[in-house]
Structure 1
Amino acid sequence: MEKINVKEKFALFNEKWTPKIIGELNEQHIKLAKVQGDFVWHDHENEDELFIVFQGTLYIDFRDGSTKKIGPGEILVVPKGVEHRPWTKDGEEVQLMLIEPKVTKHTGDVVDEKTQTELEWI
């Protein structure tokens, strides 16, 4: 059992939209990501997804036309099966944590140039 310094882990990578695994909890992966610009519309048919923003402001669009704005220290749970598209504004880099089941595919069943199939542990 070792403590994890989240700030130090964020300093280890610069890739955008490429989550890094930093831990496991009850069959869940704890991931860090740096994001910038637009991501792909997708859903996770069988898994909820928890977003925790550490730095910047994350926006998430939903197919019903709504958009949620999540700032530092805020969280949002996207329920399973809900199609969503995360994005950032004006080129801002956002640092966030994701907590989701280990079986969760990065972009659900959508395959895009940003889709990651193998996630790195850091």
Structure 2
Amino acid sequence: MIRVPGKGRFEMRLPDGAANPYLLQAALLAAGLDGIEQKIDPGKPLDINMYTDGHKVRDAKKLPLNLLDALRALDADRGLRNVIGEGLVAPYIQLKTAEWNAYCSHLSDWERTTTIDC
């Protein structure tokens, strides 16, 4: 999800505005350095509009569908954990897991409307 609009310029299109800007930049740098060190092939460039034609891409890697899936991916990512530091990653996972659990324990208006009387 990197857009290259012209020579010498690139845009990171994936990060969300709600992300912690410091952790985001650290993770992007760590991922880039890991890709260079491991000589990871980024694959062929896709010169398409992902918003309209992204569903046509075969074998594209999928992003986590929710916070819990993302936390599990972070927990399994030894490279990122090593670069960011275990002293930050472990408490971050613990904090965000608690947030996920609190979110899951909350009944939404839809759940109240459709399931309370069942």
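Out of 1, 2, which has the highest value for distance in nm of label points 7 Å out along Cα→Cβ at positions 47 and 95?
2
If distance in nm of label points 7 Å out along Cα→Cβ at positions 15 and 55 is calculated from each of 1, 2, which structure is the one that comes out at 1.9?
This figure was derived from 1.
Can you spot which of 1, 2 the value 3.8 was calculated from, given it is distance in nm of label points 7 Å out along Cα→Cβ at positions 39 and 71?
2
State the single structure among 1, 2 that was used to calculate distance in nm of label points 7 Å out along Cα→Cβ at positions 63 and 87, giving 1.8. Intermediate results must be reported in sequence, preceding the final value.
On the way: 1: 1.8; 2: 3.1.
Only one of 1, 2 returns 1.8 for distance in nm of label points 7 Å out along Cα→Cβ at positions 63 and 87, namely 1.
Just checking, which of 1, 2 has the largest value of relative contact order in percent (Cα under 8 Å, 6 or more apart)?
Greatest value across 1, 2: structure 1.
For which of 1, 2 does semi-axes √(5λ) of the Cα gyration tensor in Å, calculated from the coordinates, equal 32, 23, 13?
This value belongs to structure 2.
Name the one structure among 1, 2 that helix-only ellipticity at 222 nm (-39500 (n - 2.57) for each DSSP H run of 4 or more, over all residues; to 500) of -16500 was derived from. Present the calculation step by step, with values, prior to reporting the outcome.
Values: 1: -1000; 2: -16500.
Value -16500 for helix-only ellipticity at 222 nm (-39500 (n - 2.57) for each DSSP H run of 4 or more, over all residues; to 500) corresponds to 2 out of 1, 2.
Where is distance in nm of label points 7 Å out along Cα→Cβ at positions 7 and 103 largest, in which of 1, 2?
Details: 1: 3.8; 2: 4.4.
Once distance in nm of label points 7 Å out along Cα→Cβ at positions 7 and 103 is worked out for each structure, 2 has the highest.
Every read-out reported here was derived from the displayed coordinates using simple, explicitly stated rules and does not represent laboratory data. Since we're looking at a predicted model, the values are computed, not measured. Cβ atoms are built from the backbone, for glycine too; each structure is taken alone.
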